[in-house]
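> So, here come the structures, one by one.
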Structure I
């Protein structure tokens with residue numbers, strides 16, 4: 001709730017300043033009713049979340065705790081209104097001719113991340129279908145470079161039939177081995193003294209699951225996708241490539257594929273930003289724009305290399 005309040009207040013500060021400075025038809029846009037309504041909605045969200053934070057502070061000062069229901073409602077509501085407020089801010093900026101403020105976009109991403117990771121009402125599994133009605137923490141193991149390969153195919157000649165989708169998850173032994181080692185590493189991490197004050201009984205996979213075979217069975221029973229399928233229309237020059245280097249479908253005139261399906265392999269992270277990059281590149285190709293000149297941007301690896309060199 002406190003992080004949501006921070007996002008909401010930053011959005012409001014940026015929007016109020018922008019509404020005073022941005023002119024439309026000779027008047028500050030803040031004088032128009034639609035903009036005033038957006039700012040009013042932001043203020044309502046700010047007051048509501050602020051009251052939730054004050055409620056928690058008052059209880060803490062009295063030596064009391066929120067009930068699980070209250071805490072869940074607080075997280076769920078505050079994360080949701082932070083996203084709504086941030087999207088209102090994006091519309092206010094972008095809806096008046098251009099997206100001028102990168103910080104607003106960043107706040108919107110932060111709010112969405114907060115909703116995904118902080119706005120759930122309790123620890124959960126199976127994509128939220130199973131809710132754990134107690135306090136807990138967990139570690140997530142992910143095979144970022146899976147070697148298992150699935151397929152998508154037509155079910156019939158009827159275009160209205162849903163396609164056949166077979167992900168073939170864990171069909172490659174290396175993927176199972178990666179996740180198995182991840183479980184073992186997670187257990188070693190949580191067993192460290194730093195977790196003594198917070199660690200309770202192991203809920204999953206459970207203390208009885210120790211052998212490689214039992215861990216593998218646990219993984220097979222509980223492993224899930226994290227919504228990053230790619231590669232069903234891969235780009236390339238070989239016989240299995242669906243699109244060429246300009247994303248044009250081979251053998252078909254006037255058709256391109258512009259989404260994550262053209263990635264030959266999965267990137268080591270979320271697919272959202274790379275997909276946006278693919279779309280930006282495709283728009284330049286379609287419009288005939290030349291590539292931008294190379295430009296170096298510092299990344300974390302640069303700092304690591306400099307640190308290593310200094311040592």
Structure II
């Protein structure tokens with residue numbers, strides 16, 4: 001009986017020991033928790049700009065495998081095989097937030113998820129209205145824009161709606177400068193910053209010609225006049241700040257021949273002046289010479305003959 005009792009106690013002791021060992025090993029396994037993330041997500045990026053999130057972990061049993069789901073187009077994850085990984089690339093779409101799940105799994109298939117939202121901002125495109133110039137009275141030239149900020153070799157052809165440039169200037173807008181503004185760009189991957197250009201309006205050229213005149217030697221000069229070429233917008237000399245005048249150096253005693261008539265003195269904010277001289281033609285005065293009547297007696301010599309003048 002004693003032997004049996006001792007044998008029974010031994011068996012129970014062995015069983016108890018094995019049970020305790022098993023429980024201890026289970027507890028050790030339980031203490032080896034799933035992997036833990038030690039890195040903080042990078043939650044923002046830009047369209048077609050380089051993105052990097054370096055993922056690090058600790059804990060877990062054996063080799064750690066890191067995967068990700070929900071990545072936007074253009075991003076990939078690379079498992080470095082040492083408990084780290086990298087999400088890299090150039091996002092080929094903007095928007096979000098994109099819901100991303102990163103999963104770290106150990107060799108016991110214990111895993112931990114890291115969740116974060118990634119927002120990809122639009123690339124900024126600077127659109128500059130290009131400077132232009134024209135003459136007063138002309139129609140506006142074609143307005144154009146220049147771009148800075150395209151990425152990935154893209155051009156304006158990718159834009160949903162390309163910006164345009166415009167100005168409030170019309171043909172009658174006075175000489176000076178007027179802003180050219182750019183606006184209207186629309187795209188899912190680009191936002192727009194606009195820079196004004198300048199339209200420079202220069203003076204129209206007015207050709208002023210002194211009209212030819214004629215007079216007789218000794219007369220006073222006629223009224224000198226001018227003719228215009230180059231008015232725009234249906235305008236006439238009435239719009240000029242100061243109308244040009246014509247003059248000549250000729251006086252009544254100026255000999256027969258030609259003398260220049262010059263135009264000058266025009267002033268205006270919208271017109272510059274080119275002057276063309278005219279000609280004053282002075283012709284001979286007509287002198288009437290009358291032989292004066294005389295008388296004598298038959299047989300006498302002729303008296304002195306004389307003349308009378310009219311027309312000096």
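> If helix-only ellipticity at 222 nm (-39500 (n - 2.57) for each DSSP H run of 4 or more, over all residues; to 500) computes to -16500, which of I, II did it come from?
Label of the originating structure: I.
> Which structure, out of I, II, was Rg and Dmax of the Cα atoms in Å calculated from, if the result is 24.7, 73?
I
> Of structures I, II, which gives 1.1 when distance in nm of label points 7 Å out along Cα→Cβ at positions 64 and 80 is computed from the coordinates?
II
> Quick check for you: by FRET efficiency 1/(1 + (r/R0)^6) of positions 136 and 264 (r between Cβ atoms, R0 = 35 Å, to 0.05), which of I, II is greatest?
Largest one: structure II.
> Given a computed value of 19.1 for mean count of other Cβ atoms within 10 Å over residues 72-79, which structure among I, II does it belong to?
I
Read-outs throughout are calculated quantities, based only on the coordinates presented, and are distinct from any laboratory measurement. In this text the structure is predicted, and so the values were computed from the model without any measurement. Cβ atoms are built from the backbone, for glycine too; each structure is taken alone.
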